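Below you'll find the structures, each written out as structure tokens.
What follows is calculated from the coordinates using simple rules that are stated; it is not laboratory data. Computed from a predicted model, the values in this text were never measured in an experiment. Cβ atoms are built from the backbone, for glycine too; each structure is taken alone.
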Structure P
Amino acid sequence: MKALQILKYGELKNGLSFSETSRPSINATDILIETKATGLNPIDYKLVSGGLKDMVPLNLPSTIGFDVSGVILEKGADVNGFEVGDAVYARVPQNQMGTVAEYVAVDSTVVSKKPENISFEEAAGLPLIGLTSIQALERVGLKEGDRVLIHAGSGGVGSFAIQYAKTKGAYVYTTTSTKNVEWVKALGANRVIDYKKEDYKSIVSDLDIVFDTLGDDYTLEAFQIIKVGGKVTSIASVPDEETAAMMGMKGYQLPEKFSKLIDAKSANYKLTWMQPNGEQLDTISAMVKDEKIKPITDKVYPFEDGIEAYLYLATGRAKGKVIINFS
């Protein structure tokens, strides 16, 4: 089968190449998917650069990609709830990475049936951003009436998180650039902050939750704008001690500057390292079927233009998801 693989660490143009590889075999709990579409994510090109090789070591060459939608070709003997021919989608586990390929083997527990009212392309864009948003927001107990700031509302995670927070009854602030203000408003945000014209720190205060998707100074500034007892949930900063233990970081201690900020506000701080989860994908499917969540697709590229798709994603200009189509 044909697959897009990371051959070496470095620039996308040099590090990625199409290869002929063996079709994957399946274990008793796996299903084999004929790929119809793949969703691209920033973690993919960060792996190519080598920036994550200490956390996510790869045996190169390695097929790229984590999100997939397609049709079941085979299922293992212990697989229940799925049949050959089912349309499905998933975020594959790290040890089964490699969804920019004609066939993908994946553990059935992280798979969900594709909502019938969306395309394979739309479904392929949902798993990583949807699971990341749900896990990050639920980890700090998002509830009805919460006032929450979601950074980067036009990005993949931001655009999903806005919609999800609204389904929970939250009042949502978000940040974006001038050209995306009206587009992000249409997602349901209550107050869209144009960061090119406005300083978000002068607009929001005493928030219940800040969802930090950007890291660096944005994480530190989050503690300035939450209320006493407020919560900061991040996908882009340092681990909290609970998450560090889950990641196997023995003896880890939160940096002192974070500890001081947390203590000053009696705050709750969490970093989410997203985990594949079929049951949570089922929840996403139900929300999509009820039209409470709308997949947001920016561009769709044919499989043979997969490297160009990653180059576009790496510009940071995508509104919603960048997809590779295998049809």
Structure Q
Amino acid sequence: MSETLLSVKQLKKHFAVSGGILKRTVDRVHAVDGVSFDIGKGETLGLVGESGCGKSTTGRCILRLIEPSAGEVWFQGTDVTRMGHDALRSLRRDMQIIFQDPYASLNPRLTVGAIVGEALQIHGLAKSRKAMEERVVELLETVGLQPDHLGRFPHEFSGGQRQRIGIARALAVEPKLVICDEPVSALDVSIQAQVINLLEDLQEKFGLTYLFIAHDLSVVEHISDRVAVMYLGRVVEIAPSRALYDTPLHPYTEALLSAVPIPDPTVKRKRIMLQGDVPNPIRPPSGCHFHTRCPIARPDCSQRDPELLEKRPGHWVACHYRG
């Protein structure tokens, strides 16, 4: 892997659950429960898993849009979790996010020019109004929109066009890391391919680094250099994209991949049906979180918490009996 840009170490986020007349904290949701991974410069790391496994919370904790409960986030050698407000505001120029919902992430009262140009004003990157408009037009053209879209409002655009506006907004401050929080899940399939191709082109053009969050493994396969699989707040497997799709080691990854449709009708794949439901994140299972649904679980899986270990070159797995 290339030089490390981002290093996440034992990141945790527990949300308080209030109850009773006095609304005291009675329990905690273990949304992110000890996540660790690295991302190299110019790399795309796909982060996948079922809905509610903590993917988006992980991405927002990295940016400190949500304050983590514990752990470290090192970006270019600096621990983001220990930064003061002013230092963090300055750092946000290097770390940006593309949100999941293009309908909710754009202010309906602002024009496209104001939405994309806001970051330029905040960080003092435009010396004049004319310079800001020229930069916004340049950004719109970069993501495939027209200069005359500058004065329009978000409701005048389709979902795919709105997401392109969100991408232009993220690119405005010339970031090094972009967290893509399920950027295509709300779009039609045909539009998804266009947006993914755009993200790949922008990465090559500007040398961007992506954390690409998604629940669709077929989407992640085409854009990611490596893939990390999450289950119930923990990373259970990390591997190069091709290795993970060809030879998954963790039983949960195998089950996820067995549900991905194959275009070739002559290719048969055994469908792995997991038993039971995803456990309650307020009281996750002891030991390996996956043991309650795992087809190869043994009695000691409920007692021992598996470490994420490198079982093959570049292939990390958190399982006692695989690898």
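For which of P, Q does distance in nm of label points 7 Å out along Cα→Cβ at positions 33 and 305, calculated from the coordinates, equal 0.9?
Details: P: 2.3; Q: 0.9.
For distance in nm of label points 7 Å out along Cα→Cβ at positions 33 and 305, the value 0.9 is produced by structure Q.
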### Summary
Taking FRET efficiency 1/(1 + (r/R0)^6) of positions 25 and 161 (r between Cβ atoms, R0 = 35 Å, to 0.05) for each of P, Q, the highest value is that of structure P
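Given 1.00 as the derived value for FRET efficiency 1/(1 + (r/R0)^6) of positions 153 and 233 (r between Cβ atoms, R0 = 30 Å, to 0.05), which of the supplied structures P, Q does it correspond to?
The value was obtained from structure P.
If Cα Rg over 2.2 N^0.38 Å is computed to be 0.99, which of P, Q is the source? Write out the running numbers ahead of the final one.
On the way: P: 0.99; Q: 1.05.
Traced to structure P.
Assuming 24, 19, 9 is semi-axes √(5λ) of the Cα gyration tensor in Å, for residues 49-120 alone as calculated from a single structure, say which of P, Q it is. Mind showing how you got there, number by number?
On the way: P: 25, 14, 10; Q: 24, 19, 9.
Label of the source structure: Q.
Looking at mean count of other Cβ atoms within 10 Å over residues 57-64, point out which structure of P, Q has the largest value.
Details: P: 15.2; Q: 22.2.
For this comparison of mean count of other Cβ atoms within 10 Å over residues 57-64, the top structure is Q.
I have 4.6 for distance in nm of label points 7 Å out along Cα→Cβ at positions 17 and 225, calculated from one of the structures P, Q. Which structure is it? Write out the running numbers ahead of the final one.
Details: P: 4.6; Q: 4.0.
Computing distance in nm of label points 7 Å out along Cα→Cβ at positions 17 and 225 on every structure in P, Q gives 4.6 only for P.
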